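Asker: Structures follow.
Nothing in this text is a laboratory measurement; each read-out follows from the coordinates by a stated rule. All values derive from a computational prediction rather than experimental measurement. Cβ atoms are built from the backbone, for glycine too; each structure is taken alone.
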Structure P
């Protein structure tokens, strides 16, 4: 016969079920469930994953090299062996667009990560300590923000010269002040919550308060802004390359490809259409994903 369950055993089983249910309903899991219900966000995530895979496997996808010139095949329209046609040097546009994912997307991510590392650190310190520290740091950021980010990026890029590293530095420095305000606002919101006061009352150190309680709970708005910032950084990278202050030939950056083909806009529009489409698709996917992340992390939608 099956052994009869005692009240103590039943109580133990109920507690285990409650613990398991509590683990399943963590804020991260709930946010992911809400994100999965957003079809546009999932579509943006899928497109972004595909673009990352294209960048990783570009050597296998691209039929030709980035600088394989065939002057007898110059300015061929899409079709045949050239899916997207060829440019003024006879280079396969499809191959260059594919390899361009290895340039434009990683650079955009790097710019945003560095900007948040610099601005986020300053914003966190300003919000946590407040008073004179906050006033000094934020007034310093105000001075930088009085200059339009694009104008500052152009000035820095022109001073440092062209190149990948200089381009990343120019965009990161010019956008760091705005990122500091995002992080500061998120920390200030969290700082006023009751659990911060409770942690302070039990003797938690300042470092523990900032790293364990404030930063993790301020992650929502920061993550949302991070996603949108990548799209903005991609546009800035393309714009600087378009005017000759970013990536230089023969590296296949999408903005530089637009600059190379602008003289053929009327006669051979395919030279510009495909790099432009890649910029548009990437930015659109990031914006759709950013909207979904914002909605998923919004506590009012629970």
Structure Q
């Protein structure tokens, strides 16, 4: 029985992966994300220098055979710091998306399925959160909590859940009137079981797409907060922090900002390409696969 039910699921994800790989931009995005993840995991072995080691004599030196991306105002190797900075960006992206999606999914599912005053209260809270621009709300939270990486995670999680809640609520409203939900109710299943065992598995496709694209937004938000001095604090290597440290030398030593900026651009573009390919692969209007 389990092998029979598992076959369509395996076929579905195999088909989805094939569609992503067959999309040139999706393949590029997957390679970028996978490559950046590998670089972040193995940073201590891939970085040629200690990212905190200072060499004041050669401060602001340009790219060379020894220091591929040059050295910053304290003589630290920029290539090594860019490699370690990938850890911060991916950590913020993964954690904030996972937490935000979980909170938003729970709120949206309960709101859409239960309805009534529960729906009104939860959606009005969501509307209030949506009324504030996300980055400004994050800046306000950081101003209260103080600058640190952990506080960046808290701030971005607090502002990131509302979109998921709206999306899941809409999906649940479309699904809850269908036959399989009515059958689960007639069997006496509890609300919790109906929501989490029957409704949510059928509403996760758009959430996966939103989470993938949302990860790029979270990485940009972290870089922006670090650039403003509200995020990761020196000497921890963060791409946004490196941009902030190098802006005063942008004419004298442009490599201080060029390479961290390129790193942000490549990773965000890669995630966006992957998200677009995933959206196309999961589109039910163009999806035809054999079980």
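Asker: Computing Cα Rg over 2.2 N^0.38 Å gives 1.30 for which of P, Q?
Answerer: Source structure for this number: P.
Asker: Going by mean count of other Cβ atoms within 10 Å over residues 228-235, which of structures P, Q comes out largest?
Answerer: The maximum falls on structure P.
Asker: As an exercise: distance in nm of label points 7 Å out along Cα→Cβ at positions 52 and 148, calculated from one structure in P, Q, equals 1.7. Which structure is it?
Answerer: Label of the originating structure: Q.
Asker: In addition: Comparing mean count of other Cβ atoms within 10 Å over residues 172-179 across P, Q, which structure shows the greatest value?
Answerer: P
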